[in-house]
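Please treat every number below as a calculation from the coordinates, not as lab data. No experiment lies behind these values; they were computed from the predicted model shown. Cβ atoms are built from the backbone, for glycine too; each structure is taken alone.
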Structure I
Amino acid sequence: MTVTQPSAPTLPPPPDVAAAPADATTTASGLASKVLEAGTGSEHPGPTDKVKVHYTGWTKDGKMFDSSVLRGQPITFPLNGVIPGWTEGLQLMVVGEKRRLWIPGALAYGTNPRPGAPMGDLVFDVELLDIVHTPKPPPVPTDVKAPPASAKKTASGLAYRVLAPGSGTTHPTSSSSVVVHYSGWTPDGKMFDSSVMRGEPIRFRLDNVIKGWTEGVQLMTKGEKARFWIPGSLAYGDTPTRPGAPAGMLVFDIELIDFQ
């Protein structure tokens, strides 16, 4: 006797799954969309905001490949951490809105997707449940290109100036564990990292970071904010070996929140 296993539940594809209808709106990138149900909000998410959504996705031939609706659990993610079609499409929406997205393969997983990802053009029905706005990026320092004449310099070549004085009088040591907020830029004004943008300070030991941080943070007191111009030799070098690390001189704004 042959036992037939029940197939996994699926949601039926929309009638226009094969191609966007004439009343859909298409952007310059090729993304097409249509509002299925108007939202109640007025704000749109930004490219780095987090969103909470329910969604279902189909390939153009009507095969469902994923659905938070069937799982009964919405998903939350940052818009800069998903496929380009989602990053663009969700920014068109407001809270409470339901929208259908026809996403070209170039804005999805492409024609040679990672294992398990669907190939080619995809169709999603998305409901935007909530937006979690990320902090706005801190402004690029006006003196990011080089330390001003008012900056102090140490024997190692580290330059710094105090932006806001602290309330304490003691300093961390090279083996202290510190809690800081920070943002980092290259001299051309490109921000490459920021705990401020993540909305959460970071804790680390001062003997476990780049030399410029080990030296610089020891100059600070609790509550102090300072700007550091760190030569490449005290950062990741002019040709970093660590993947993704920025090269050359770096500029950091650091707030020392606490240390032990």
Structure II
Amino acid sequence: MIGGNVNTLQPSLDVAYFRKGIFRTNVMGFHLNARFISGYNGKVAPPYSRYYMGGEDDIRGFDILTISPIAFLPTSTPISGLNNDGSQRVQKFVNPDGSIGFGAVSQTVPAYQLILPGGDTAAVFNYEYRIPIVGPVTLAPFLDAGIDKLTLPGQLGLNPDLVTQLNSLFPQADFGRRAYIAAHTQVPRVSTGLELQVLMPVVNAPFRLYWAYNLSKVDTTLQPPVAADRSFFPNDATYQSFLRSSFGQSFGYNERRSIFRFSIGRTF
């Protein structure tokens, strides 16, 4: 792009193959799609160009665009200061008219924020066995398998000015220049199921009803990295409150076991 500020390389491969099935009217379909994206000349691929998978266009046993590596980015967050008994800590302040007021005490601490950044490498394989039922109606058992991952973690770079600013405010946190990638979030995903296809003559595309079963359900616990330890907080009550917040608490990441959806158009 003339005058642009993005330098990317995006090689891709897309292959589809069809052949006769066990019976003369049956058709077996095979599809492979592989993509890769990377910045060059010191630049990284923009977030909106990275890859997300899941849904009727690739792996049908997952919600749309929910397959992505999971990462934690350094940030800071305000928290409420508490007394030792867990009640809100307050402090006095002087109003412009000279009267005395009271306000809630808060402080800012370093933390990690969860994001789904998308991958730089994505590959999917689809198999369908299409069985004509009657007229425009076809039944198609299918198998989908794919992976979406970061093969170049350095491409998930952080804003160096922001990292420098955070490290100057919170030197104990020692934030690095890269995002922290959560374990078990870049594994292959596989689903199988049944799809009912009804070819619509006006648009020349099938209306599809499908049920898909997740064969590789990820069930894990995500724990943000520790950026603020006990030394950042005035007492244990404030520290425990932070750990219970979305920035400090571990939480379960559980994918759906099965899904039922309708769509228009083919997977391949």
Can you say which of I, II returns 6, 21, 23, 19, 14, 9, 5, 2, 0, 0 when P(r) over Cα pairs in 10 Å bins from 0, in percent is computed? II
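Say we calculate distance in nm of label points 7 Å out along Cα→Cβ at positions 54 and 174 for every structure; which of I, II gives the highest result? Intermediate results must be reported in sequence, preceding the final value.
Numbers: I: 5.8; II: 3.4.
Largest value of distance in nm of label points 7 Å out along Cα→Cβ at positions 54 and 174: I.
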On mean count of other Cβ atoms within 10 Å over residues 102-109, which of the structures labelled I, II is highest? I
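Given a value of 16 for relative contact order in percent (Cα under 8 Å, 6 or more apart), point me to the structure among I, II it was derived from.
Numbers: I: 16; II: 20.
This value belongs to structure I.
To which of I, II does the computed value -0.56, -0.97, -1.26 (log10 I(q)/I(0) by the Debye sum over Cα atoms at q = 0.09, 0.16, 0.21 Å⁻¹, for residues 14-165 alone) belong?
The read-out was computed on structure II.
With FRET efficiency 1/(1 + (r/R0)^6) of positions 94 and 182 (r between Cβ atoms, R0 = 41 Å, to 0.05) coming out at 0.75, pick the structure among I, II it was computed from.
Comparing all candidates, it corresponds to I.
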Given 3.3 as the derived value for distance in nm of label points 7 Å out along Cα→Cβ at positions 70 and 206, which of the supplied structures I, II does it correspond to? II
Work out the source of 0.10 here, i.e. which of I, II gives that when FRET efficiency 1/(1 + (r/R0)^6) of positions 62 and 214 (r between Cβ atoms, R0 = 41 Å, to 0.05) is computed. I
